[in-house]
Structure 1
Amino acid sequence: MTTQMATGKTTIEISKDGPYIVTGACRVLDARGAAVPVRGRFALCRCGNSSRKPFCDGTHAKIGFSGMRFATGTSAVVESYRGKRITIHDDRAICAHAGVCTDSLPGVFRLGKEPWIDADGAAAEAIIALVKRCPSGALSYSIDGGSADSEPRERAITGSRDGPFHVTGDVTLKSEDGIAPRFPDRYTLCRCGGSKNKPFCDGTHWAIGFDESRGRQASVVVPPLGLKRFSWIAGSLLIVAAAAAILGIEAAGKWDARGFLGKAPVIPDLNLTLEILLVAGLTFGAWLAKRGNIGAHRYLQTVCVLLNTVLVALIMARGMENVALERFTDLAPVHYWVPWLHATVGTATVAGGLWLVLQMNGLLPRWLHVRAWKPLMRATLAGYWLVALLGVTTYYLWFLR
């Protein structure tokens, strides 16, 4: 095996929905510390599914890998824990869960206790030595209000065992959005593909059981034509078929024909069935995101939200004619105010869903991007569940009671 001399400038360029492109002299090591032979410009896998790890083999295109970043800043709010001699700073958003802190100084870094850091739990010198070993830069320290000076580090990229790339030394990170590591001489880059704070590791590899020894991970399925093409083709067919069915029923004058679920007409039956399936699909999409399969999450959520928008435009909006109000007191009967509550919550939910879909597909200008990305996603999913519940209630009030 060969070792590169770290001379000249070294950069890691983050390609859109693709690998890390490394240019310049830099040592590359595996989890055992053995040198990995590299030459000139090379690509490192960041989707987690390459069969040639640590190198990219193009699998990211087949699985529809998304480099989308859920976090809005370099990291979350940095928490500070003050002691008599030293203050420890902690940034959870970029913690790689290497375990250096809790394994080495359990009296300072206390799992299961609040506050979890006791800056007086060990000598300041011991804490300083440990903080310098933190590979992600999540931990830092200051003394008497002054930040610690950075120290020269070997220029290297090290693949940790079933975890991220540890980057040290003078290695410049380049990206389209200008995101930069908190400490330029030490940071960790996601290589499981599941971090919500890409390109930085946020510990997701531990939650999803990332296995560097295998190619495609257990939770990743590649349908015919690849995930991206299959999603757009199947999704488009589903949306067009639903719209055609609704318009065809209307054109045939069968809007009030007997349905297939019982006493209700066919259109309410069709709407209720699709609404329940949509919520199931959106919930499955949230699970995919939690498992780190961001690409599949993106396409599934997009199809579900667009299909829901079609149902709102072609069925639900027209259905409100049945509960038209002449005065506010008309809302008194339960079979009136429940549909109106359904419409109100549904409107807000559709707006939130469309906004998220436009943002995750890069169709919104950056100044319109939602900063509270994850809370909005959770609120929108909760909104869809509430809308589905109100839809079932409305169906019962109008057709079964």
Structure 2
Amino acid sequence: MHSKIFDEVIDRRGTASAKWDTLPQTKEGEPAYIALSTADMDFAVPEVISSALQKVVDRRIYGYTTEEAEPRFRDSLRWWMKERFDLEVEAEEIVVGDGSIGMMNCIVEGFSNVGDGIILQRPVYGTFTKAFQNQLHRNIVSARLIREDAFTYSMDFEALEKACADPCNKIFVLCSPHNPVGRIWREDELLKMLEICRRHRVLIISDEIHCDLLRPGQKHTPLLALARPDDLVIQVGSISKSFNCAGIKCASAIIFNERLREQVKAVLPSTLISPFALEAQIAAYSDAGRDWLDALNAYIDENIKQVRALFAAEMPEVQVTDPEGTYLLWFDFNPTGLSDAEIHHLVHEVARVRLTDGLMHDPDGGEGFQRMTTSSPRSVVLEACERIIKAFKEAR
């Protein structure tokens, strides 16, 4: 598949896009804002998905729909997990929901009490804090990642052990691959983490929503591929990130532990999925979807290389991660000597580029950091980078 299909610039303004239509209005003559913040893509979905959705539209009836009546829904996920990750999954081990965060919210609420601790590894996806702390009133306990000299990150197993040993901390939410630092956890890291949680009977929610977005030569290991049958592991995934279908609410949890699976079903609301979600997943998890995804990963890899090369040449003091997975870049602007407020102003208001402030992902140590999504046409991504570099140079 030719990667040039991802060069098409599709104007999403005026489509009620959460990423683009929430930007401030610009004055006449000012450059429009570029949104590289929200983690969705600005690429058209693969034709196999749009064709499947068109068939649903053509039915002209969009009534109550259940995946229980369509075995291809679960079978498509089973095929995908075997094809991509060599993980055998039975149909009954899949629990269906209408969104990954919604499913995780219900699980956190059902398996913990107000004030209990939810363990995260900051810096980590900011919506976890918003959902579990601000909405569900749980206490966020951070077993912080360790920043290495080469601007990579590793797990702090001592911090994780200490957090899991506290009986008030009931759940550990693993981000795998990690958002925003882009780590793909090695098997030895996952095994050590599993052993710690197993020893203290801490429930693991493994958010693997970015599992398909891999750099060349990288391999994602599903946590369930290493878990024991009685481990307390809930593995959550979706087509939303991999195939740009976040607006089509569809997510699944894979749970091998039968008792845990029944408990999860008991705390989830009885939900009928959309007919669009049903057909979109069946279409995505296919040979055609696989080919499109492989081309996407190659395109994003080149985006990341060019962004990192541009900053290395023009602003070498700024550190940029070299992610193993995801389409996310994590920037450390602190070496510029500017304050967090000054960095935000230059990026967001002077350059008119919307990234995600580091404090969203790391309230305790995110000052001076920014997260960029590179899942846009290369011309858009590089224009945003050039604007940022120009804004900082002119501020000196």
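Throughout, read-outs are computed from the coordinates displayed, never taken from laboratory work. Not measured: the values here are computed from a predicted model. Cβ atoms are built from the backbone, for glycine too; each structure is taken alone.
Points worth noting:
- Computed 4, 19, 24, 20, 14, 10, 6, 2, 0 for P(r) over Cα pairs in 10 Å bins from 0, in percent - originating structure among 1, 2: 1
- Relative contact order in percent (Cα under 8 Å, 6 or more apart) - highest-scoring structure of 1, 2: 2
- Origin of the derived value 4.2 (distance in nm of label points 7 Å out along Cα→Cβ at positions 8 and 160; candidates 1, 2): 2
- Looking at volume of the Cα convex hull per residue in Å³, for residues 280-375 alone over structures 1, 2, structure 1 comes out largest.
- Label whose coordinates, when distance in nm of label points 7 Å out along Cα→Cβ at positions 40 and 336 is calculated, return 2.8 (choices 1, 2): 2
- Answer label among 1, 2 for the case where distance in nm of label points 7 Å out along Cα→Cβ at positions 264 and 312, calculated from the coordinates, equals 1.9: 1
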